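*Asks:* What follows is a set of structures to go through.
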Structure P
Amino acid sequence: MFYKKNDENFPLVVSAVTVDDCLIGGKPDDTLTFMKDVEKKFNIVKEDYVRKHLGVTYDFVRDDDGDICALLEKKVQDIVDTYMKAKW
């Protein structure tokens, strides 16, 4: 987990990094600047919304308040299927 703070110690960009995956959060201008800096050293693939991270497939839905909810139905079903197939 990495983050960049402003002068008031408020996080501007937060990044969760795994071996070959990276999730970046923050305001669009801040995340764009961060990604440009990363691209100076690494090849990256940019996506607007997270589609898949750490084996979890996300389906984004806006609720009535405009908030985005990440639904993990496929991952939950995969876990249930694996459990049901297990030989105890």
Structure Q
Amino acid sequence: MNPEERKTFILDHAERVKRLMAERFFKRTELAKAAGIDHAALIRFFQGKYFFRFKTAVALAKALRISLLQLLDTKAPIPPPSAQWRKPR
């Protein structure tokens, strides 16, 4: 994967995470805290400069209450929050 393809790959996933965050009313700082990741790393991800390791992707999926596949499959529809869904505290 060349650098431009890599950046496109990251930005496609960043857009998916942003849509998931919006539907679940998460701010970036809240998602970073809920997933146990550094806020600066999340910002670098949204800028297309950084892609998460597997462990971090699992933590993001858990914080967003979706499966890892739902997080990583950018072509799949965004899963709606369940009726019992609430942000983790």
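FYI, it's all coordinate maths here, none of it is from the lab. Since this is a predicted model, take the numbers as computed values, not measurements.
*Asks:* Given that percent of Cα pairs over 16 Å apart, for residues 30-77 alone, derived from a single structure, equals 37, which label among P, Q identifies that structure? Numbers along the way, then the final one.
*Replies:* Values: P: 56; Q: 37.
Only structure Q yields this read-out.
*Asks:* On to the next question. Can you say which of P, Q returns -9000 when helix-only ellipticity at 222 nm (-39500 (n - 2.57) for each DSSP H run of 4 or more, over all residues; to 500) is computed? Please list the in-between numbers first.
*Replies:* On the way: P: -9000; Q: -18000.
The read-out comes from structure P.
*Asks:* Relative contact order in percent (Cα under 8 Å, 6 or more apart) computed as 14: which structure among P, Q?
*Replies:* Details: P: 14; Q: 34.
Derived from P, not from the others.
*Asks:* If Rg and Dmax of the Cα atoms in Å computes to 12.5, 42, which of P, Q did it come from? Don't skip to the end; give the middle numbers.
*Replies:* On the way: P: 16.8, 56; Q: 12.5, 42.
The correct label is Q.
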